[in-house]
Structure 1
Amino acid sequence: MNSSKLIRAALGNVAALGELYDARTDNFLNLSIFNKKIPEEAINLTDNHFSDIHLIHSDSYSEKFSKLDVKGELQVSVLAGLFNPEGSGRYLSDIKTSAKAIKSSLLYNIKTMDEVLNIYHQDLKNIFALEAIETGLATHVVIGISWGANSILSCEYLNTESRDVTEVEGSLSAQLKKIGSLISGKV
């Protein structure tokens with residue numbers, strides 16, 4: 001197992017504290033480093049309430065990766081098809097239906113809580129599943145999770161009449177801003 005710290009966006013995939021992760025394939029392994037339930041005393045919970053809303057007019061991967069906080073090797077894995085995003089992560093593969101089409105998206109990002117495993121906690125030493133480590137399948141262990149969600153609403157105007165792009169983007173943006181203000185409670 002690798003000793004380097006790795007922070008990854010889950011992109012709709014679900015993991016648990018103690019779950020093994022393979023950075024070579026960018027996949028959670030659905031296998032735990034523990035053979036019993038983690039004692040609550042070994043988990044630090046911190047409220048981290050945060051939300052923000054972004055309007056996205058670009059259909060580029062770089063813009064999408066930036067807004068979903070996808071970095072480094074995970075970007076390459078997504079582009080190469082080695083990692084399959086789930087849930088809101090599917091937005092990464094959502095592309096315009098034609099070159100004339102105009103697309104805008106509203107991204108609503110919510111963070112609620114940070115959950116961190118105290119790996120030095122006394123109660124953990126007797127529940128390690130050493131056989132899970134010895135498989136050689138994993139490079140890392142999940143020891144922290146930032147809980148939250150991304151919701152994405154995408155609107156596409158086919159523009160078969162070849163309307164002015166700026167005008168259509170402005171109209172889509174205005175409608176998405178209305179929806180965003182309703183979501184955030186700022187009407």
Structure 2
Amino acid sequence: MLRYPDGTFKVDGPATLAFEGYVRPFGDLTREQRDAAGYNEALPLEREPFTTYETQWEKGEDLVYREAVISAVVAETERLEAARRAKQQEITEQADAFLARFEEEYGPMEQQTWEQQYAEARAVQADPDAVSPLLDAIAVNRGMDMTTLATHVLANREAWIIRTGTVIGQRLAYQDRLDGAQTVDDMAGIDVCYVESI
């Protein structure tokens with residue numbers, strides 16, 4: 001960024017500049033020549049979010065203008081709320097992503113049959129002659145006997161319930177920590193990492 005002679009700031013300098021009686025490409029001028037013509041490199045302040053600054057431009061011995069802070073006021077409430085929202089999103093999204101990887105093997109249409117599979121598996125477990133059209137079709141096409149298939153379905157259901165409950169418990173523990181966090185550093189210190197068993 002450049003500071004122009006009129007005190008304005010622009011990203012680029014002019015293509016050419018009249019200097020010492022000649023029109024010259026701006027890029028050919030040295031820092032000292034640009035300074036003599038009123039053009040200087042300018043380095044703006046790196047601002048922090050949720051902070052209002054009062055600044056002034058100061059020219060250094062290297063002929064570069066730097067934006068210096070006179071005062072800074074942090075909007076602490078807004079900063080805390082933004083950090084809380086970001087951590088809340090991280091907690092929720094990571095829980096969903098952790099569980100979703102266990103569903104990758106199954107398409108959405110198959111997932112829609114899970115409740116029906118579970119109901120039929122329970123019925124078959126209670127009565128081997130129970131009507132179970134979905135499991136019958138699966139067993140025939142998989143080449144598996146009905147009792148074994150029903151056992152698999154029930155075991156998968158139980159494993160999913162335990163896995164889901166484990167992740168929900170961890171998510172709620174992270175949420176409890178977030179609810180108790182008083183500072184941005186407290187929130188940043190919550191390292192969200194789900195595991196299948198604790």
I have 34 for relative contact order in percent (Cα under 8 Å, 6 or more apart), calculated from one of the structures 1, 2. Which structure is it? 1
By the measure FRET efficiency 1/(1 + (r/R0)^6) of positions 43 and 107 (r between Cβ atoms, R0 = 35 Å, to 0.05), tell me the structure among 1, 2 with the highest figure. 1
The value -6500 for helix-only ellipticity at 222 nm (-39500 (n - 2.57) for each DSSP H run of 4 or more, over all residues; to 500), derived from one of 1, 2, belongs to structure 1
The value 0.98 for Rg/Rh (Cα atoms, Kirkwood Rh), for residues 51-114 alone was derived from one model only; which of 1, 2 is it? 1
Out of 1, 2, which one gives 0.25 for FRET efficiency 1/(1 + (r/R0)^6) of positions 35 and 155 (r between Cβ atoms, R0 = 41 Å, to 0.05) as computed from the coordinates? 1
Given a value of 5.5 for distance in nm of label points 7 Å out along Cα→Cβ at positions 27 and 171, calculated from one of 1, 2, which structure does it belong to? 2
For the read-out FRET efficiency 1/(1 + (r/R0)^6) of positions 11 and 99 (r between Cβ atoms, R0 = 25 Å, to 0.05), a value of 0.00 was computed from one structure; give its label from 1, 2. 2
One of 1, 2 was used to compute FRET efficiency 1/(1 + (r/R0)^6) of positions 139 and 163 (r between Cβ atoms, R0 = 41 Å, to 0.05), and the answer was 0.25. Which one was it? 1
Could you figure out which one of 1, 2 the value 7.4 for mean projected area of the Cα convex hull in nm², for residues 91-146 alone was computed from? 1
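Rule-based calculations on the coordinates, nothing more; no lab input. If you're wondering where the values come from, they're calculated on a predicted model, not measured in any experiment. Cβ atoms are built from the backbone, for glycine too; each structure is taken alone.
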